[in-house]
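Below you'll find the structures, each written out as structure tokens.
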Structure I
Amino acid sequence: MTAAAPSVPSTRLAFIGGGNMASALIGGLLARGLEPASIQVVEPFEGARDRLRQQFGIAAALAPEAALADAGLVVWAVKPQTFAEAAAQARPFVDPGALHLSVAAGIRSNSIGTWLGTTRVVRAMPNTPALVGQGMTGLFARDAVTAADRAQVEQVIAPSGEWIWVDAEEQLDAVTALSGSGPAYVFLFLEAMIQAGAEMGLAREQAARLAVGTFAGATELARRSQEPPTVLRERVTSKGGTTYAAITSMQQDQVPAHFVKALHAARTRARELGDEFGSA
């Protein structure tokens with residue numbers, strides 16, 4: 001399901017971590033009508049706390065405190081390497097019956113459940129376009145998560161963009177490789193297109209506008225079309241034409257094969273993060 005979820009969560013929310021991804025989710029929820037008083041944030045860095053106060057009117061706490069017990073849904077927006085420590089600090093204050101939503105890359109739900117003493121855990125793999133409401137998020141729920149729990153998670157994610165549920169947790173490693181890391185691949189291609197445009201005599205500003213506009217337009221065409229990308233590509237690749245010359249050059253250099261290999265490397269690293277920073 002990728003349609004916008006209705007309304008906003010009815011329970012109080014707590015965010016452990018107040019960085020960019022947390023801010024994207026918080027901003028979207030507030031835009032949909034959730035009151036700032038319904039959200040509490042734990043954020044150790046002063047600069048991030050100041051930004052949350054100035055941008056959203058939320059007074060974030062330096063460390064976990066008794067008020068966390070009021071939260072029915074806790075969102076973990078921490079770095080993988082700090083998750084275990086953050087969980088140990090927060091667990092004494094969190095309601096044992098709370099639902100937990102993690103957006104930390106790689107950390108598996110069994111590790112999260114062990115650290116927090118619960119099986120009501122959902123893992124999410126968002127991406128940075130969530131910052132502009134155009135994100136793509138993969139979701140996985142443990143068996144103890146109810147349909148009502150899933151609906152609340154969707155209400156949290158919906159303002160940031162679209163989402164899909166996966167049936168097996170290991171599929172989130174593929175989601176990480178494809179969409180979680182995916183914006184960086186787009187930016188890399190944009191860099192190359194802008195460089196080529198400049199080398200061919202365009203101003204960098206002109207090349208950037210052409211490249212970004214082309215990606216945006218092609219993506220929207222793919223979104224609306226009933227045809228697969230292969231067919232869309234073939235329709236603009238006349239044999240002997242300019243597009244054909246470019247595509248043939250990339251195929252001869254094995255760009256598609258190397259790109260697929262790169263995504264497999266990203267999935268492998270996602271698995272390693274779970275091994276490296278998860279519980280024994």
Structure II
Amino acid sequence: MSRIQSTFEHLKQQGRKALIPYVMAGFPEAGITPALMHALADAGADVIELGVPFSDPNADGPVIQRAGELALAGGTGLAQVLEMVKTFRQQGGKTPVVLMGYANPVERYDQRRGAGAFIRDAAAAGVDGLLIVDYPPEECADFAAALKSTGLDLIFLLAPTSTDERMAQVARLASGYVYYVSLKGVTGAASLDVAQVQAAVPRIRRHVHVPVGVGFGIRDAETARAIGSVADAVVIGSRLIQLVESAAPDNRLQAAAGFMREIRAALDGIEPQPTQRA
């Protein structure tokens with residue numbers, strides 16, 4: 001059982017929901033990332049999604065795009081991201097880490113270092129899972145098998161437009177959890193329809209037998225609690241990045257941790273639902 005799977009199992013036994021913050025590696029500056037990961041974990045994060053900077057993202061809104069551009073300008077690439085995860089582990093970090101990004105950096109990494117190098121090095125660094133936005137399930141069966149052989153989970157996106165057929169394709173390969181994009185658009189959009197999410201999650205569960213996390217458009221404790229009432233996990237990215245960037249340099253960790261504690265308290269206030277499948 002992977003570290004992600006065991007985390008969700010433990011939460012299920014407690015009747016609790018997972019809190020998954022997303023931060024961009026190398027933002028606002030490269031040196032802060034391992035410390036920021038520790039601050040998030042200490043404040044109640046159950047899994048950390050760590051963004052891999054990429055020059056041409058297609059699912060990121062302006063907040064995350066800008067964070068990625070600044071991280072790239074500061075010299076953060078995929079190799080540096082793996083070093084950040086390694087540092088987090090060496091400093092005692094136990095929280096599962098999922099790298100979220102795009103195919104190009106992964107494929108370039110292997111072109112430079114040899115076939116299979118990325119998966120090997122990611123596992124060695126302490127990565128627990130990958131979410132590659134532009135790897136559709138019908139094209140990455142071999143990649144999923146290679147990840148599974150090293151104990152890493154492959155997480156897929158589902159959207160309001162996902163068909164039953166697509167959900168079935170994802171179900172055959174997904175492990176760890178699936179990430180339901182709660183709206184049509186990019187990250188950071190403010191038009192989250194809670195009722196639509198509450199209707200969509202049960203449909204996803206009929207096809208997918210791993211936990212369901214929901215992200216995009218979740219910006220506060222109230223919305224997180226509403227989404228957490230039906231989902232297994234809540235993912236928050238753009239709002240967290242905004243808070244980190246706007247805080248004074250010596251207060252960034254505290255700002256991130258304070259926000260996480262608010263969301264953690266909201267999720268822990270949800271009435272347990274012991275019959276709900278995770």
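Each of I, II could give distance in nm of label points 7 Å out along Cα→Cβ at positions 144 and 216, but the derived value 4.5 comes from I. Taking 4.6 as the value of distance in nm of label points 7 Å out along Cα→Cβ at positions 104 and 200 derived from one of the structures shown (I, II), identify that structure. Matching structure: I. Tell me which structure, out of I, II, gives 12.0 once mean count of other Cβ atoms within 10 Å over residues 232-239 is calculated. Of the structures listed, the value fits I.
Here relative contact order in percent (Cα under 8 Å, 6 or more apart) is compared for structures I, II. The highest value is that of II. Highest-scoring entry among I, II, by mean count of other Cβ atoms within 10 Å over residues 80-87, is II. Looking at percent of Cα pairs over 32 Å apart over structures I, II, structure I comes out largest. For which of I, II does FRET efficiency 1/(1 + (r/R0)^6) of positions 48 and 160 (r between Cβ atoms, R0 = 30 Å, to 0.05), calculated from the coordinates, equal 0.95? Structure I accounts for this read-out.
Every number in this text was worked out from the coordinates using simple rules, so none of it is lab data. As the structure is a computational prediction, the values presented were derived from the model and not from experiment. Cβ atoms are built from the backbone, for glycine too; each structure is taken alone.
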